Structure 1
Amino acid sequence: MKNFLKLNNASIGYSEPLISDINTSLELGEVCLLMGINGIGKTTLIRSILGQNKLLSGEISINGKSIRKLNPNEIASQIAIVFSKAEIPDNYTVTDLISLGKYIHYPYYFKLNENDKVEINEIIDKLNLTKFRDKKLTELSDGNLQKVFIGRALAQNSPFIILDEPTTHLDEDNKLMILSLIRNLAKNENKLILFSSHDWRLAKEFSDKIWWLKDKKLISGISEEIILNHPELITPKILDFNKNFHPPEIEAPKLEKEMMFSFLQKNFASDLRKFKLTFKNDNWELKTDDFYDNYHTLTEIKQSLQSLINIDNLH
């Protein structure tokens, strides 16, 4: 269905709006990355989509129905949520936790039927958790634990899954594994996936759309178009925090220039303006009016600059 999730002139927040005049939509089968700095309103937006935060104005609809008209059970049938700071129940196994996803459909005292149990086992196998099915959650790696929480969301059979920072605290291999899993779920099972991440440089590779919260607005579109139209997202930013540091002239591509500035600022509290560094053919040229040399590593540059500064101080 087109526009499974639709936000129409929506403003979210509390006494004052955090994000105003949101007009955007997402379809089943899409992966959308939600990004923005801390405190800008990502969690508030998620809570508003879940119907937990009252809209200040406008409308949010799920599968053609206003979120205002859906009760909590109806919302749970449409949306599954995976929070980054979910508590780990004591003594629960992988099977126990994934099975909890089924209880949105039953009272807590019901027992799962045979069809439910078969589906739980299929989810465990699909997530490559077969050998861990009877393991306690406390015995799992961070990556496998995150997969179990995603498994619980899958057990709800909801068409829309929201994940709040699913790659937080994971190493690079596990980040790639989780992001690949998210994309496969969207494409192979026609799920709509909305996930937030601070690691957007990696996450954008797996998303179809980006929702970027900035200056009290939601900027939305195809991932690559958002990045191309907002070069500040990929332009390296030089942070000047050392008041005693005066950088040399640095002639290099943007990323190499940022890395050199960062390295020198951390290692020198002095005036380096008499020096010039030029990045050429994967090497750095260091020169002054009466000095010239080539270096391959930052350590070599640091040692050379320290020697030159010491010589100047002796004079």
Structure 2
Amino acid sequence: MKLLTIYIPSYNRANSLLKQLDAINNFRDKTKFKVVVNDNCSTDVKGYKEVQDYCFRNSFVYNRNEINIGADANIFNGFLNSFDSEYIWILSDDDLLKKDAIEKIITILEKNDLDILFFTHSKIDKLEVKIWSQRDFFENNIKTADGATLISNVIYKSNSIKNLIPKGFQYIYTHFVHLAILIDLFKDKEINIARIESSQFFIPDTNLPPPEGSGGYDHSYFGFVLLGELFEQDIKKEFINDWTNFWSLRHWHRMYKNGQPNGIYAKSYIKENLNFLNFFRVKLLFWEIFSPLYELIKRNLSRKTKDKLLKIFKVKF
């Protein structure tokens, strides 16, 4: 059994994917890991023929879906590739790795018995190994937006999640398959985790084309709150309250039209789980009136001004 399976879902990003495979290929000991590329029926036939040839030359697995099954189903398929290795990593084709990333990750996994390895936005220079409850996960990652919403920022022990894979499928409509599995993993038990800053492993963001089905951002905006049902009861209320804070709801009306049916589900779910003191409807009414003005101001602010506002008010424009 391999230590690690690296599963890369991909669509129409052959150039980026080849760079990703090059970075992985810097680690020459193929006995430690396997690579599976899952092409979601890309229209760039020439580019992905080059990817297929690269995989063949380097003993990587290349699969091509006969039809485009959607980005989320293609991601979910990665969990079905987790049964013949100790760990599974679903790695995006555009979160490009540094050349020494695989060597560092293999070392971490060999030296530590972990259920989950997180790569964080927060500055953690040295690996932190902890035991977390669902409350710890919520407070230290979800609530602080510390990276777990991105598929590439999580490596899972296969045995720890194998019985939870159906839960991911059940929540595929949220556009957060991996988060559904993660949240359920922490439910009513404590989990061995480690975390370390992602910048040690990933190249800073590059200007790549939008991801497959980028309209899914509207669906995922509403889908995220629907994950609340997977939290323990006390955390669930706090999670929904946080999501419906005044500033978060500024996106609601812009995304609602294209975010169906998740927008309808989210509205009903929130009303069912919050009392009137949250003033959810009042906040929605405010943004319905002032969203056009907000969008106008946002478009005309310079990047420098936006950064200053973020620093002062801790809110992102």
Structure 3
Amino acid sequence: MRYKLPIFIAVAACLLAAGCAKNDKAAGGPAATGTPKGDVSNDICAYFTPDFVYSATGKTIVRMEPSPIAGVFACDYFTDYKEDYYKDVNFSAPGGPHISIVLDNLNVERNKEGVKYMGASIETDPRIKMEHYIVRRSNDKSIWSIDLVINPDRFVWTDVTGKAITDDELIAFGAKMAELIQGKLSFKIEKNPVDLTPPRVDTTATQKQTVQTFLENIGNGKISEALDMMDANDNTKAGWWQNFNTLESLKIKSLEPNMQEEWTNDRQLYKAILDVKLKSGEGGLGWENGENYRWVSVQKTGDKWFIHELANNP
């Protein structure tokens, strides 16, 4: 059982310790993401915030990028960024030196066997106060990654690209990552000098009107017009043509924004309650006579919004 300290003792301890963060969201970690201590949220950028990375490394983070691949839980923290960082005679691409953090749901022992098979060596460091292993390359003994073990089938690792920090600094960073995961920060979270707060999401009525028009087109039998509003390929649209043609009528009972905390500048979600009547003898293909619930996502391509998904769950 955890006992409460008298409030004046608790405040004094906080002031004396270096680990009192300015606020939970700035610090990231369990408090900001609702993740139990000892685990890591799938939202790596929210768990390991730019303020945390800056405070843990002393390096200003000028850009933060989550993985663009669904199911890959990762975030890159750039200490510098240029539009032509990667360049050749006929090629250029943006980038810069950065620190990466990745969460993997893989068997730890098998991962160790795999890196050893590739010739890498494994060691530990007493500065990191949780189960971990440091992977070093065979050629120059530089650090490949620092892997912090959450459980036998889950670990979070960090590495460096473009000499964003030195190997010794990376070990110190790994130690501070471990402190955050365990909820035992020994240092103060300072504000990253560059504000990386995402721009305000456009929440105007335009996108809701797009969804409403799409559903009304279906209900009025204007299937071609509805399909033109979708960003699906031709094969997918052919399937929707068959689906929508099972409906005798479709009326909107309500249409409201949904899960707005997950909206981005180019994607939004709406929940619709629809009154549906099927054509006689039709199976419905997921529709039922009477009240139907549907979640409709819209996605922006260029300067235009399209219907991206129509689903019976969020």
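Taken together, the values in this text are just the output of simple stated rules run on the coordinates, not laboratory data. Just so you know, these numbers come straight off a predicted model, no measurement behind them. Cβ atoms are built from the backbone, for glycine too; each structure is taken alone.
Summary of values
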| quantity | calculated |
| --- | --- |
| If semi-axes √(5λ) of the Cα gyration tensor in Å is computed and equals 46, 25, 20, the structure in 1, 2, 3 | 3 |
| Answer label among 1, 2, 3 for the case where helix-only ellipticity at 222 nm (-39500 (n - 2.57) for each DSSP H run of 4 or more, over all residues; to 500), calculated from the coordinates, equals -12500 | 2 |
| Origin of the value 2.9, where distance in nm of label points 7 Å out along Cα→Cβ at positions 118 and 286 was derived from one of 1, 2, 3 | 2 |
| Structures 1, 2, 3, by distance in nm of label points 7 Å out along Cα→Cβ at positions 46 and 246: label with the highest value | 2 |
| If FRET efficiency 1/(1 + (r/R0)^6) of positions 174 and 278 (r between Cβ atoms, R0 = 35 Å, to 0.05) is computed and equals 0.95, the structure in 1, 2, 3 | 2 |
